[in-house]
Structure formats: structure tokens, C-alpha cells
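Multiple structures follow.
Taken together, the values in this text are just the output of simple stated rules run on the coordinates, not laboratory data. Just so we're clear, the structure is a prediction, and the values are computed from it rather than from any experiment. Cβ atoms are built from the backbone, for glycine too; each structure is taken alone.
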Structure 1
Amino acid sequence: MQVLQAGPQQLIYLELDPELITKIAEQAGFECEVLDGPRAMVLELSASSREGPLLLFDAADPANLGWFSRCQFYADGKTGAVLQTPFVLANMRDRAGRAIPSALRLQILKELPAGFRMPGRQQVNEQLVYSALAALLMGLTQSGVAICGGPVLKPLAGRVESSGSKR
């Protein structure tokens, strides 16, 4: 971890290990392709051996109340940002434009504001990011991740409605 000065703003720069990220994803049951950039790391995650969809669900749907009460991660449906983490989720789509139920794209931001805090008001570091990544991936396969509002990030589990489908 480094502290960078960008004009008047201080940033924390995370030095993440792509091999360790891949191992964490594989231990959680995902096939993972890592694209390491200067400001972010992008993971293309696929759980093709999984029988059902990843547990990414709409928090506003009353049918998902049981999942909502036990999940530990919430994603903003407008931006894909996973709250209180340096993660951003996005659906992966098939050729017809439909969300693939067993795959996601996950971006890990490497540059964060110096005041950024993880859950429990902990200052961010690489070890906390690795731990949060493992917990998020387990959430996608076991307890669920809730999407709160917004049209960008689409649910993969629960009641999945296709609005404006192309037929």
C-alpha cells in the first residue's frame, strides 16, 4: 500500500497480487480471468459448474426478504458499487444481451481516497481487500448479495424480470 498525492487530494494505492486474487476466486468456486490495469483490476468470474444462478438478487422484491435479511453485501443498482468496499459489479451478457446467470465482472479499485473505510471503520489495506473479496464471492454462491435500486446492475436470482426484451 502506498499513499499518493494527486494535487490537493491524498490517495491510497493498493498493490494487489493478481495470482492471489485468482486463488481466492478459485477457492470460492469461480473460474477467473484477471485483467490488471494501473488504476483497477478487473476480474471476469464464471461459476459454470454451478447448477443455479449466482445469488445476486433485487432487495426491493418482497419475495427476496429471506435473502435480504442474511446477506452481508449490498450493491448500488445504478453504479454497481458494492457498498463499503473497493468493488464494482457488472453483469456479463450473452450475444442476445441477456445477463449470464453464472457469470459476473468485478472491478477492484486500486486508487481510493485516503479517508476510505471498510466495514467497521477499518482503514483499507490489501489484506482487508483479500478478505472482503473472499467473503463477497462466498456471498454470491451461498448467502446472497442484494442489489439496491437502479437499472444498471441486474439480478441473477429470485424473481428476474426481463423488461423490454428483444423478441
Structure 2
Amino acid sequence: MNRTLSRILTFVVLALVQVFILNKIHLFGYATPLLYLYFILTLGQDVSRNKLMLSAFALGLVIDVFSNTFGIHAAASTLTAFLRPALIRLFFLRGGDGEPFTPGIHAMGVGAFVRYALLATLLHHTLVFCLEYFSFAYLLPLAISIGGSTLLTLMLVMAIEHVKGK
């Protein structure tokens, strides 16, 4: 019950921070942190795949409703949640104990978590900005938006992980 309440609180706080604060940040006109992705990245492995996908879709939909983005974040979040188990297996080989864990620096180690978070964030942001631009005519601004937003989001994720670890 405590874990469920904690997840709901994290969902709500990240959605509110994203909608009311981070959506207004556009560094150099390109980079926007999409910190709500942190919820998907760090949801425990004890959560079933169906709940993971549904939670990611719901979070993306909440962001879409308040950002007026017509399903872009819901699609990207759902894809990220779908690929998350494969990304965790790619970067973190658990030693056969089969126990579920919560992805993070403490459980995975800094290197594995950074690689996992970087690839997941890059995939998520690529889909968000490709759907937002909906054209490859502006390839350079698209690449700058993807790269800048990915780095900014990853820095915020790592800052939260650092603070959470203490």
C-alpha cells in the first residue's frame, strides 16, 4: 500500500512540475526538459507490463491534455514503457536471483543507469520531437531539440537520483 501511494504521489508531482514549470522552459529556443519520463524510467520491476504501459500512457495523456499536444507524449511514453524491459536487460544483467528491483543508480550502478536512462530518454525525445515537427525539412532544429532536450532531461534525472541516493 505504501509503495502504491508513493508511486501515485510521484506520478502527480512529476505531472504537475512538468505542466506548470518545465513546459515553460525552452533553453535557447530548443531544449525543453521532459522530466515526467523519470516516472517511467524508475518504476519498479514488480509492476506488471500492463500496468507499466497503462501508467505510461496515462502520464503521457495528462501531459498532452495540459500541453495541448494531441497525443504526442502519450505515444512516446507508451513506446518508452514498451521498450523499457529490453533496455534494462541490455544494460543491466542481474545475477540470476530473479528478484525485482527499482531501476536507479543504487540498484544498477552509475554507468549502467546512465546508459539505460540516456538511451530511453533519447528514444522518447526522438519520437516526441519527430511527431511535433512532423517534417524532416528542419533537420538541424529537430536534431538540436532532440539532443538538447535529451541532455537537459538526463541532467535533471541524474540530479534527482543523486539527491534520492543521499
Structure 3
Amino acid sequence: MVSNIAYIGLGSNKGDKLNYLRKAVIKLNEGSASKVVKSSSVYETKPFGLKKQDNFLNAVIKLSTGKNYLELIYLLKNIEKELGRKESVRWGPREIDLDLLFFNNLIYSDDKVTIPHKGIADRDFVLDPLCEIEGELVHPALNKKICDICSGVSEKFIIRKLSAKIL
């Protein structure tokens, strides 16, 4: 089996937030095609986009998978649905949000998906957890280390790092 490396951003700000993150990791580990190999700490963050909503819990995982990027995106969307996510306003409240951040060193964009995820460089709640688990990771489109990009983020969303784990 070909093994691809993907980084997934997880977020939740409805209901039992930590449990939604944990359930998503369990579902990603089901079967033999994918395995979560690293998990960041969980961070409490201010909402991005729509400001008048509950704070989020965010984390990032490193995934080893035999799936291609389209199969993985399909899996992420199915897990979101299985865990109760409903379509709503952009950047609104959600039970679970699973974003494909990186897939190997792929740089790809069409009308549905952009890889690497286009918002990474502006979001400390993605960069800090990525830097925590993979400090030497290089953003293939920006050709910069993730930890170096962290210092350039102007708006801070992270409130605190929690002691809770999702893996």
C-alpha cells in the first residue's frame, strides 16, 4: 500500500467539543487505510470569521493514509456528516470541522478544493499546532517552514493550550 502523509485541522464549537474531536480521530483510525500518527495539543481559540459564536477547540493531526487526496476529502466530509455536522453559514458554529491542510507536497487547486489549504498562513490555530507536531514541515507553496510562518501571523486567535488530549 502506498502511504501518503496528510495533515488535518480539526475544530469544534458546538456541544461536547472535545468529544467531537476525539470521535473524528477514532473514525479516521477505523479500517486499515489510514492511521493517525501524531496529534497536537488541543487549543481553545476565538472564532474565525463570524465573531458572535462560542469559542472553538482546535487541533492538528498527522495522518498516514493509503487514500489519494480526493478519497481523503470524501472521507473527511463523511465523518463530518456522521458526527452531525449540518450545512450552515460560512465560518458559523459547527459540531466538527475537518480540513485537509497538506497532502504530501501537493500543490493543487480547482473550484472545490485548494491544497495546501489556502487559509493556513493567517491562522495561528492551525500554524501553532502544526509547528508543535512537525516543526520542520515546509509549506510547499510558500517554501517556508511552518514554524517560521507562525511569527508573521498578525491576528491571534489562540486563547490557551489545554491539557486534554485527542489521541
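If helix-only ellipticity at 222 nm (-39500 (n - 2.57) for each DSSP H run of 4 or more, over all residues; to 500) is calculated from each of 1, 2, 3, which structure is the one that comes out at -24000? Please list the in-between numbers first.
On the way: 1: -5000; 2: -24000; 3: -7500.
So the calculation was done on 2.
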Identity of the structure behind 23.2 (criterion: mean count of other Cβ atoms within 10 Å over residues 32-39, calculated), options 1, 2, 3: 2
